[in-house]
Structure 1
């Protein structure tokens, strides 16, 4: 089984502010990989480095067999990325945002987008400024999934979603993975990793710790964040 993500000794520094240090990670095809840690641990920095949005200081990154720097544009066409912040132009209608995301990739996604909007109860006629955070998140999910990519990268996707929509979201992830996709799920919600992920790693202060099992209880999870003085 091939690797869909390969990260070797990734380092990204922000000067005095912490970045990520010597990150090594492999995600296999067909995996739902949990990327867990608190806010500020380095998860988003790692993801943005993977997608070529940040200039890294050291290391190598390959997604779907492609180099994250040399093949940046091709990677973005073949990856479904959902950032943690669901920002769009406020004056655009939901249907326009979804169509624009498809046009950027040069793919006709109308049938898949309609299915996703129905499953997630997305009102395509509203303008973005009329939407709650949860409804903006749902639009972002549609934009990330509608082109049926080989690899999904979700950065805290369920924040703002009600429990029913969270359930529908993970049902969709499972369906796409059964059809051959793979998924990196970045979250700080331990229960999501325990319930849905096949493998997992924890980010702590810019460093990565692979887990032998994605199943971890709350007490063991907290120990990863204890320092000498305690939490």
Structure 2
């Protein structure tokens, strides 16, 4: 599986690159993981009309913050992408991995959880909400029923002709104030966090996070005939 680091790139240009790689993988080329940090952007999912109601910022506020708006074709609700956020777009043939769409989404979520565990953080899933969650208070235990959970990784995919697009967005050193412009993922009663918020000076570098995440994705997405 090839890994291509696009560096920092605007959303639309990265989306065009996804489309080009999707066509190659669909045609039988080697599968690929695209890594990128986006310039500030708020994206809607396929049901843009629903997502639009979760945009709370005015056009003037968006312009002042330098944030563009893009209607994407991924699943999921509204989210923010920007510097300090590790975005990974695996472009793989689900049939090669004998994965349903649901199993593929779980593979991505568990890859993120395993990556976070590499750096001493316990991520978890919520059966009522997609993505990866952590206790909002570092002193709180995941098993504590009174603990408030915060989202650290958003997820939205599209499967087109059996090949995946879009993927995961993990907050590493993301400026969380951007999320005040939206109701993240349409969930009003929970907030968003980052590795930097939770780990402080012990937060891993972006390079270390990329290396760890790629390793965990490869473990989960190894083709069946290669196991």
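None of the figures in this text is laboratory data; all of them are computed from the coordinates on show. What you see is a predicted model; the values in this text were computed from it and never measured. Cβ atoms are built from the backbone, for glycine too; each structure is taken alone.
Given a computed value of 37, 22, 18 for Cα extents along the principal axes in Å, for residues 11-58 alone, which structure among 1, 2 does it belong to? Intermediate values should be presented prior to the final figure.
Numbers: 1: 37, 22, 18; 2: 43, 22, 13.
Value 37, 22, 18 for Cα extents along the principal axes in Å, for residues 11-58 alone corresponds to 1 out of 1, 2.
For structures 1, 2, which has the highest computed value of relative contact order in percent (Cα under 8 Å, 6 or more apart)?
On the way: 1: 28; 2: 23.
Between 1, 2, the highest calculated value is found for 1.
Determine which structure produced the value 40, 24, 14 for Cα extents along the principal axes in Å, for residues 43-106 alone, calculated from the coordinates; the candidates are 1, 2. Let's see the in-between values first.
Working: 1: 40, 24, 14; 2: 47, 27, 15.
For Cα extents along the principal axes in Å, for residues 43-106 alone, the value 40, 24, 14 is produced by structure 1.
Can you rank 1, 2 by distance in nm of label points 7 Å out along Cα→Cβ at positions 27 and 163 and just name the one with the largest value?
Working: 1: 2.8; 2: 0.9.
Answer by largest value of distance in nm of label points 7 Å out along Cα→Cβ at positions 27 and 163: 1.
Given 1.2 as the derived value for distance in nm of label points 7 Å out along Cα→Cβ at positions 75 and 99, which of the supplied structures 1, 2 does it correspond to?
2
By the measure mean count of other Cβ atoms within 10 Å over residues 3-10, tell me the structure among 1, 2 with the highest figure.
Details: 1: 19.4; 2: 13.2.
Answer by largest value of mean count of other Cβ atoms within 10 Å over residues 3-10: 1.
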